[in-house]
Structure I
Amino acid sequence: MKTKERMIHQYVREKFGPAVTVPHYSTLAGVWKEWFGPQGARQRYVRSAALETGKARVTITRPGQVVVLDTTPLPVKVLDDVFSAPISVDLTLALDAHTHSLVAFRLTPVSDSSVEVAMLLRDVLLPLPMRPGWGPEMEWPYPGVPAALVAEFAGHPVAGRPFFAPETVTSDHGSVYKNHHLVRVARRLGIDLLPARMMRPSDKAACERAFAGIQSLLLELLLGYRGVDVADRGVDPEGDAVWTVQEMEHLLATWIVKVFTDCGLCCS
């Protein structure tokens, strides 16, 4: 609801000027619940979540047991690295279902492909190198495995992002996740592919919450934010775009290691 309030304030300022007052947050929240119900969700998601899912539950007991993959359009317009033209990119996340840590991500300037998803699985297996500008607070911090040992194994200082060999990968039913190339890569790596059930958003709920967290805590505050649909857009998100694809990738990597993982947002 805080996101909706921010968008309403932005719309009123752009449409009617800063002198027009906007109702208080509690008033807006009450009206929204009256219009759309107490859950505030879109009706198609409410219906799908209300379907009978049975009583069977999978108990996840260790990191790497289940890794969830999902792709969504990045709600921020970025600049192409070659022509500096505003473009849309896709964001693909890999989330460990046990620790809720983001173990890999990819930005794709065009629609995602099986090669990008295969490279995402490779990123899950490998430690993340420290980048220029990253301080010692972003180095490998996990107890039980000394940072010196991990750095010796990797050949470089390692950032504070978990890495492991996943046992099972869960994804939606997009064609990119059913591609023969990705299936062969997963088989070669010894990974079982387990598609989520149709119309069951609860199977990837943790990954959806990660997308929502990145959007509300980071992406909504950036220039070029275009929202999830036309109702959330500003006057000219293409003209506001200032981040290149490489800069956005570096910003996301820094935020995931320093804020999302280090501050415990992955366990919330």
Structure II
Amino acid sequence: MTKISILGCGWLGLPLAKALLKKDYLVKGSTTSEEKLAVLKNAGIEPFLIVLSENKTTGSVTDFLKNSKILIIDVPPKLRGSGTENFVSKIRNVIPFIEKLAVENVLFISSTSVYNDGDAFVTEETIPKPETESGKQLLETEQLLLSNSNFKTTVLRFGGLIGENRHPIHFLAGRENLDNPDAPINLIHQEDCIGIILKIIENNSWNQTFNAVTPYHPSREMYYTQKAIALNLALPKFNHENNFGKKIILSDTLENVLNYTFTKPNL
């Protein structure tokens, strides 16, 4: 059976690991929390305590990657607020282990933040021009992995992540003067994130870059107002004088190459 290592068993990584187990893969998973080791083990995942930093990696990365054919990197940059970590260096420190242990394929979970908000219709052919520090470091990390000939890398650029216990409306409800009422949404449900990753592995779709956003793009004002009504939350209020975003992320390549059909098309 194929062995897969998931670096980062968090909001997406843990349910992904469980889905892979159901497909009869052997799964190793990492966490930065000692308390979560038991959670991984009880789920049937071989657990590892691994912490990445700019200068070193802590934990048994060698055992974590040993005999694994595929490595999934699902570690988001921590660059919001006053955070200034060098995410690129954290991933760069892992690469010698990947090379030494002969991991064949790497799947890097990235973000559509590598694109400029001013772009209208965005495909994988659109030249990334990130505006945020997170987007800049993600793009640099993508290039770092893609340029390494010792393994094959596929980059998966997710839009805004939502799920049963994660949705922006809980943060936006009742707020006023919100920007970009006419900007289209670019979101994707956790179930589709997992389904797409399973398809990539199943189809051996390596050395690829995919945008992964549900093809459903109502305006922010329309979508979040309807969602607030459906959940009986206070309505968000938007500032119509501050409209600057028009980006629509297209996932046509993913749908065509992987023959993938979104399971949560209307979010």
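Every read-out reported here was derived from the displayed coordinates using simple, explicitly stated rules and does not represent laboratory data. Fair warning: this is a prediction, and the values are worked out from it, not measured in the lab. Cβ atoms are built from the backbone, for glycine too; each structure is taken alone.
When semi-axes √(5λ) of the Cα gyration tensor in Å, for residues 68-163 alone is computed for each of I, II, which one produces 24, 16, 12? It would help to have the intermediate numbers written out before the result.
Working: I: 28, 17, 12; II: 24, 16, 12.
Value 24, 16, 12 for semi-axes √(5λ) of the Cα gyration tensor in Å, for residues 68-163 alone corresponds to II out of I, II.
A value of 4.5 was derived for distance in nm of label points 7 Å out along Cα→Cβ at positions 4 and 156; which structure in I, II was it taken from? Numbers along the way, then the final one.
Numbers: I: 4.5; II: 0.7.
Working through the options, I get structure I.
To which of I, II does the computed value 10.5 (mean count of other Cβ atoms within 10 Å over residues 12-19) belong?
Numbers: I: 10.5; II: 20.5.
For mean count of other Cβ atoms within 10 Å over residues 12-19, the value 10.5 is produced by structure I.
Can you say which of I, II returns 23 when relative contact order in percent (Cα under 8 Å, 6 or more apart) is computed? The partial results should precede the final answer.
Values: I: 23; II: 17.
The value was obtained from structure I.
When you work out FRET efficiency 1/(1 + (r/R0)^6) of positions 100 and 228 (r between Cβ atoms, R0 = 30 Å, to 0.05) for each of the structures I, II, which one comes out largest? Walk me through the intermediate numbers first.
Numbers: I: 0.85; II: 0.05.
Largest one: structure I.
For which of the structures I, II does the calculation of FRET efficiency 1/(1 + (r/R0)^6) of positions 28 and 220 (r between Cβ atoms, R0 = 25 Å, to 0.05) return 0.90? Present the calculation step by step, with values, prior to reporting the outcome.
Details: I: 0.90; II: 0.05.
Comparing all candidates, it corresponds to I.
Using Kirkwood radius over Cα pairs in Å, single out the structure from I, II with the greatest value. Before the final figure, lay out each step's value.
Working: I: 20.5; II: 19.4.
Structure I gives the largest value of Kirkwood radius over Cα pairs in Å among I, II.
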